[in-house]
Structure 1
């Protein structure tokens, strides 16, 4: 009888584990992508990103196409940041997608080409979300949404809005 119960239990549990493991692939790849963002080892992207992947930086309204451009975008963060840390706050995933909410902290220790041409040496804390799409075990698309206005204000930007309202670090 014990033998029969063990077989039935195994038949019920193994399919459940297989489904949950498949659902976790996009989440695992997303977490690996966040780790690469943090450590700057863009050469590791080839193991998790397809050759024709697209990385959309929604805050820039720009898409980086192909593994090389994808890596260039991911790698720029570690070039200007010191003491960079990205904490994953929450994740959700399906068989082909993952959503990763994160908080990034660091110090802007080098210029950011095309946007902040000096090193402010100021600390920053930015909240954001990365959406991941996966096919055949590789990331095919990633999209970032982040609080860029809050980021630049923390670095010393002064934003004048219509009507005279000014946003700046206090």
Structure 2
């Protein structure tokens, strides 16, 4: 299905139109359900569903002399208000495909966190963080497109299974 990259910088405080209940935070036992797709359906879309996923991050910084320490809280999130599905085209296979978009977002979020935490920052750390985040945002978009292209939006069952195995393996890694 189509993936819409929803990338939110900072905390949800900056987005008063959304509350935390509008988002699912990724977790090992968090699985999306059809009832989570609350966005307005794009009736002209050729796709059965669209998952709006993205990386949320916030950070704390402290400066002592020339030493800048930055700690991060980074989560993959599923935006219920922007995700939609066509009820007549819902299936278990399509839902698994959409779940994998969420899982891919988590994998890339972990990679972003790993790099962000190992980076040595200058006094220009805010812009440096944004540059790293933007790079991972582009990577996430390419990764999601490759997933949809190779699986033909879940229609290629063999490729879909290969992707499920790949992402399951990635989620087991320690970053």
Consider the structures 1, 2: one of them gives 25 for relative contact order in percent (Cα under 8 Å, 6 or more apart) as calculated from the coordinates. Say which.
2
Calculated from one of 1, 2, mean count of other Cβ atoms within 10 Å over residues 47-54 reads 24.0, and the structure in question is 2
Out of 1, 2, which has the highest value for mean count of other Cβ atoms within 10 Å over residues 63-70?
1
With mean count of other Cβ atoms within 10 Å over residues 31-38 coming out at 15.1, pick the structure among 1, 2 it was computed from.
2
Which of 1, 2 yields -14000 [helix-only ellipticity at 222 nm (-39500 (n - 2.57) for each DSSP H run of 4 or more, over all residues; to 500), calculated]:
2
Comparing 1, 2, where is Kirkwood radius over Cα pairs in Å, for residues 111-150 alone highest?
1
Structure responsible for 1.51, with Cα Rg over 2.2 N^0.38 Å, for residues 95-134 alone calculated and labels 1, 2 on offer
2
Structures 1, 2 compared on Cα Rg over 2.2 N^0.38 Å: the greatest is 1
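No value in this document is a laboratory result; all are computed from the given coordinates. Nothing here was measured: the structure is a model prediction, and the numbers come from that model. Cβ atoms are built from the backbone, for glycine too; each structure is taken alone.
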